[in-house]
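Read through the structures below before going on.
Bear in mind that the values in this text are calculations on the coordinates, not laboratory data. Predicted model, so just to flag it, every value in this text is computed and none were measured. Cβ atoms are built from the backbone, for glycine too; each structure is taken alone.
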Structure I
């Protein structure tokens, strides 16, 4: 009861959670009111401030060893709404606060207002939508109420979908429409599940629900509906059909944010649902189904990536495969077993390492397409000599995807394999090892011609900005350096987990 009471009280530093949401919202309003080329300046000026706020939230959680809570308006749930941040929320906030500015600074060359014009449609839309996407992600990571999380998901969808089709080409419009249909399908299912839970328990606050939920038919139906809806938004196999065309055809900065962060928003809510809202359920069958779908995603996504002729499509199908690893944590991290902490840490580290690696690879692919005028893998011979820093960034990202040491991808997969072996669930370990080999295959498909010496020097249509290459390379280095995270980092990831479980006592 003490843990439940503390979760319904504003904590010292809780105001930081409000600032994390309000800051990008202020940026959106200023961009719309002032408009023109000022939208870019506003977004780029506020991004470092947002990173500082996210870092302050993480430091406060680390200092106190407890989640941060802010009760909006002083009205405690179920009448009011609470914002909460634990270790998982904090690392996601910091990740978003790094990837969004990286994509923003990279995008300056693509979405600058032309000289002599006060305002242009595409730049204004891009900078406003990028801030809207950031605000929606922060609400997803901090929200403590299932209905408000639904609103955040909708905001995230309606910020992400237009980013796919900013150039107005027919193929991007078709990809965005398919994305929208899958997202709306997911929203309807999620909302139906939320309505069932509210009708059964009279509250949608995560902490209150975790103390009240019991194993009964309405809860099982609600859990199935909400999970199905979130899986559609996360693009888990076989609901992945919207992701490759959307991510491959979007502008490179948008692709980086979509792959690194947007699909992680809905996955974050699946974790919240099963680990925080529904821990009272007997979920062995459900977690096995999620892991089976994840294993299928790893194998089929990797095989499809091997067959792609375009670089961005290969990276997009790689996202389908790498998402599968995230769902292997579900049967391994539940139940409070000795290996559960390793599985949890491995799953979260996979989220982070994939976010930075995939952002780096999409930005590198965007530079290749701009420089060569295409992204055909068969015509990349000699690319390593023409664009060495870009190829190096792509290779470092691929190192993490393959799970080679000392990358974050290696540490994540090692923790998951270790938990799989210790729990006696060898199948998941075999799938992860096979996925690593397949990832090596599709990364090799790109690096082999890129590092080969062509008979004639590779001709580029335009020179590549060193600063933009440096952004992609910096993200790739973060993905690798995560593999060297100290033990204290994994202790930090556990903050808030025990508090959520204590609500059931």
Structure II
């Protein structure tokens, strides 16, 4: 969505045009027209459509996932060149995708052409330039399908990262002189083309209602954390937070001396098994929000049904990872431990479904057992220490206190956002309080477990923001001047 400018100095508001205005400009502008391709002249993203044709799709999706973890563009090209790496990988590992793409362009691609804009451009005989951040081997067959015979094409070379990093203006400059650019009308949907829009004669920034960005293999490959990162909280680094605030603590409290790589791998498998079942609750929560709430806090991805098939995939992933984890941690008691684990996962699912269907004020009481499953389910299959209980107990109670504050504020004030609160500091204080009790009962030897490493982490996190903020707000009452 294009936002209106904050003030008169911001030109973006003057660039925004309706679909009808864009079509009129395309048909009547007396000068060159530079038109964007993806989500403008073509109502989908050509790069994502090309990648989505790679087959077998599960293997291709897995390769893309591995690439997104490694992120080679960090060392060559930067984030703007992410697609260079993705497309190159598909072309190298799945070379038949190029043939499938050409066939797709011949048979199906025209279904996604912006007919209104195409007809407006076809009605004029002036110079027409299609300028795209897409790649030539992908774009050329697509442009042939659109068949604007009087058009010329400017697009990116897959092996030249500078075509992506320089922006659209730098992309067209080697092919168009400055006078032609300054006399042109530019039709695009992307504010990233701001430099080009600012130097042309008629800037036209238009979002087309039929345009849709469809990521390749959306929903094909599920992994625990997918729903959280891609559907429920996209763009919020939710997966990174999950790993640092949940998985890390899970590993510390579940590890014993001496430990093995197999044990750590088993703990990791159990964590993601639990999280797959927890995401079933997330999905059910969003569905219940759609069905029963007047103003649910859900994303467009949920409204569009992009995760409608998650139940089967998350359940399968949770079961497989659960068995793998038990086999790695406790193969001797496989039947007993796996039965106990999956009964707990069934209980988690039932509690979450009840939670999603009761009034929000009453949910505070079920939020506590949900956090017990989330942070403490591993104690069903690993040895429990007093130190581990102190760490996990503080994590559970800190989150519960947070939720009580949130619900109380919503009930009293009507706000649906969390108030500013020192949640990580509360966790630290609770942990130190529980740890004191553990030392009094078990002695200092209770500290000689890996879970003690959680204490420095619990201290460092609030020291970065919460504790300095608390210290700045402390005031001495006896220093205030009073007047009679």
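So here's what we get for this one:
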quantity	calculated
For mean count of other Cβ atoms within 10 Å over residues 329-336 computed as 22.0, the structure of I, II it came from	I
Distance in nm of label points 7 Å out along Cα→Cβ at positions 297 and 401 - highest-scoring structure of I, II	II
Identity of the structure behind 43, 16, 10 (criterion: semi-axes √(5λ) of the Cα gyration tensor in Å, for residues 193-280 alone, calculated), options I, II	II
Origin of the value -23500, where helix-only ellipticity at 222 nm (-39500 (n - 2.57) for each DSSP H run of 4 or more, over all residues; to 500) was derived from one of I, II	I
Comparison of I, II by FRET efficiency 1/(1 + (r/R0)^6) of positions 361 and 377 (r between Cβ atoms, R0 = 25 Å, to 0.05) - largest value held by	I
Parent structure of the calculated result 88, 78, 45, given that Cα extents along the principal axes in Å is the read-out and I, II the choices	II
